[in-house]
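Every read-out reported here was derived from the displayed coordinates using simple, explicitly stated rules and does not represent laboratory data. Remember, it's a predicted structure, so these values are computed and weren't measured experimentally. Cβ atoms are built from the backbone, for glycine too; each structure is taken alone.
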Structure P
Amino acid sequence: MEPAIADPVSFAKDFIAGGVSAAISKTTVAPIERVKLLLQVQHISQQIAAEKRYKGMVDCFVRIPREQGVLAYWRGNLANVIRYFPTQALNFAFKDKYKQIFLGGVDKNTQFWRYFAGNLASGGAAGATSLCFVYPLDFARTRLAADVGKAGKEREFSGLADCLKKIFKKDGIVGLYRGFGVSVQGIIIYRASYFGCFDTAKGMLPDPKKAGFFVSWG
């Protein structure tokens, strides 16, 4: 079990600090993310007529506050921030469980490649399992960000709850998981690389408390 998990207080502090940091960073770059998404989907969006399509990044940045209001830069950001907490909690919880499965009886010193492969598998499996639970929030974030209506009836969704409710009512649970297949492939590669390489490197490095000065600071 990871040291941070073994100490609930320390883990809680790191978890909250990570959440606050993620919220600030995601909120800061949200306008850029929304502009990027609108430029990607405008050619297939039924809300954007051909003659009203954005000419580029600058044009999109200028027109969003003028046509939709300044707060429109952050449409979908709430869902993006909220999903961080369950995603991180589930990632660490599932990663520990999968480690017990893939790394049981594996000696990292004499079976390095099995140890490395086990960490890759644990990270990828944890990411895929976590996504099963939080994907509707990710999907809702994308749909909200792609909504270009100004207010009221012009908007397809009034907020996160309304978005989830309308999609579920129209298409059922399957509607909330559109695009899941592509997303899960990406998250498996990303989490396998992230957790796999990080956990393997951390496991192979000497304990900072026992290592010499130059080893611990090198």
Structure Q
Amino acid sequence: MLIDEQGYKIVVDVIDPDTCDDLAFRCHGLQKSSAGSRRLLDHGWCRQVGMEIQSKLVRAIDSIDHLTLVQCTYFDKSPTSNWLVTWHQDCSVPVSSRVDSPELTGWSTKEGMTFVYGPDELLAKMLAVRLHLNDSLATNGPLRVIPGSHRFGTLSDAEIERQRHEREEVSCIVPKGGVLAMRPLILHASSKSTSTVPRRVLHFLFGPMTLPHGLQWAPIG
């Protein structure tokens, strides 16, 4: 499967199960919200895992070799912390500071980090890589995607509805230690878990070295 055509790709056996257990232990208690924390790259062990994943995915996704690690978010969906996410695209990216430009919108601050809606030219080059620390099952709220929807840029609400009706969705069932790599612009959603099995994910975000409009990535570490 070509990620540039479908917008996503599942790769299994990227990180061994024992390491996944260790990562889940490290992440326990780090949550800043009910869903998780956006600042995992403040920890050296997380940066190391991100770089290891990047090196292991070069054969499957060669474009990742030209990207840099910019953010990692921890998600822990469980019976005690359960949520659903409606169909959307990931358009906010972490930057070092605000830049005054009429072409840049959607500024916000989350956990002390500055975010902006990335221009389509930037988002099209970015890659999210979701490392599953547990098996992703049909019952524990797996991510669902609409293949190919990333090719149409940032979509309006009406365009999102049209994509939902014109294209079939796919549930991304990923085994422990596997990754789901996806373009941030692909339409994705998830339902609440109906299982006692947690769905723990490290969501790494990679982007190009150079940003448009004078932007710079938020510092890490």
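Observations
- Taking volume of the Cα convex hull per residue in Å³, for residues 40-111 alone as the measure, the highest value among P, Q is held by P.
- Sorting P, Q by relative contact order in percent (Cα under 8 Å, 6 or more apart) from high to low puts Q first, with the largest value.
- Structure with the greatest value (metric Cα Rg over 2.2 N^0.38 Å, for residues 72-143 alone, set P, Q): P
- With respect to Rg/Rh (Cα atoms, Kirkwood Rh), the largest value across structures P, Q is given by P.
- Each of P, Q could give helix-only ellipticity at 222 nm (-39500 (n - 2.57) for each DSSP H run of 4 or more, over all residues; to 500), but the derived value -24000 comes from P.
- Parent structure of the calculated result 0.95, given that FRET efficiency 1/(1 + (r/R0)^6) of positions 24 and 48 (r between Cβ atoms, R0 = 25 Å, to 0.05) is the read-out and P, Q the choices: Q
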